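Structures are listed in the sections that come next.
Every number here is computed from the coordinates shown, using simple stated rules; none is lab data. What you see is a predicted model, and the numbers here were worked out from it, not measured in a lab. Cβ atoms are built from the backbone, for glycine too; each structure is taken alone.
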Structure 1
Amino acid sequence: MTTPPIKASSERILDTVLSSLEDDKAEDIVTIDLRGKSAMADNMVVCSGRSSRQVAAISEKLTDRLKQEMGIICKVEGKDQGDWVLIDTGDVIVHVFRPEVRDFYQIEKMWMTPQAAPAKA
């Protein structure tokens, strides 16, 4: 009788994601804790690559590493275009952008804690 593989913890997946992104020279890496904000995942990671080619390469290496090291088959969207790649590991969602596309969508702002509105005089 074979035992089923042990599911990797959310923290271990996040550590592997961040390590892979740093190894592949992703820029402006931001981690957003989604626990208590959304049931879709525990964490979201947003980063940039300098070009469409680098965005695609970062994404491909990340999905390969997660598969090899943890047995995680990720859902991936947008890799062919290389402007914005979404990688869903289940517990961690990763967005890899070209800088111009990231600036346009400003996805981090959607998940930031709202700041107090400035007082009107």
Structure 2
Amino acid sequence: MRSPYEYAVIQAVPRIERGELINVGVLLYCQQRDFLAARTHLHEGRLLALDPDADLEGIRAALASWETTCAGDGASRVMSLGERFRWMVAPRSTVLRAGAVHMGLAEDPEAELDRLLTLLVR
């Protein structure tokens, strides 16, 4: 049986004043399956083409925090999965941000997350 899910592409915007970005991950939430996870992939060459001075280590660390927030580490421990998802997709002006939220249907949210990462990021 397919379940509805919501997802957003995680974007890196190394120089916010320029507005240029690359896709670096996907965040997927499926309420029916109690599933929230992020998958990330940083294509360093693309990022450095936008900003040769980009802090790759800092961006990698920030990307890892998206995955740990989904898992409920740190301050997100007291939040429900839905609250974590909404917090992560809220508009922000930082090097990493979530794009627009989209909907879909999937039998296996984890497999769908991997598919979306391949399709939209890799």
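Compare relative contact order in percent (Cα under 8 Å, 6 or more apart) across structures 1, 2 and report the one with the greatest value.
Structure 2 comes out on top.
For mean count of other Cβ atoms within 10 Å over residues 27-34, which of 1, 2 scores largest? Spell out each step's value before the answer.
Values: 1: 14.5; 2: 19.1.
Max of mean count of other Cβ atoms within 10 Å over residues 27-34: 2.
Who wins on distance in nm of label points 7 Å out along Cα→Cβ at positions 11 and 43 among 1, 2, i.e. which is largest?
2
When distance in nm of label points 7 Å out along Cα→Cβ at positions 35 and 75 is calculated, the result is 2.9; to which of the structures 1, 2 does this value belong?
It traces back to 2.
Of the structures 1, 2, report the one carrying the highest value of FRET efficiency 1/(1 + (r/R0)^6) of positions 59 and 83 (r between Cβ atoms, R0 = 30 Å, to 0.05).
On the way: 1: 1.00; 2: 0.75.
Largest one: structure 1.
Using distance in nm of label points 7 Å out along Cα→Cβ at positions 51 and 91 as the calculated read-out, with 3.6 as its value, let me know the right label among 1, 2.
Answer by label: 1.
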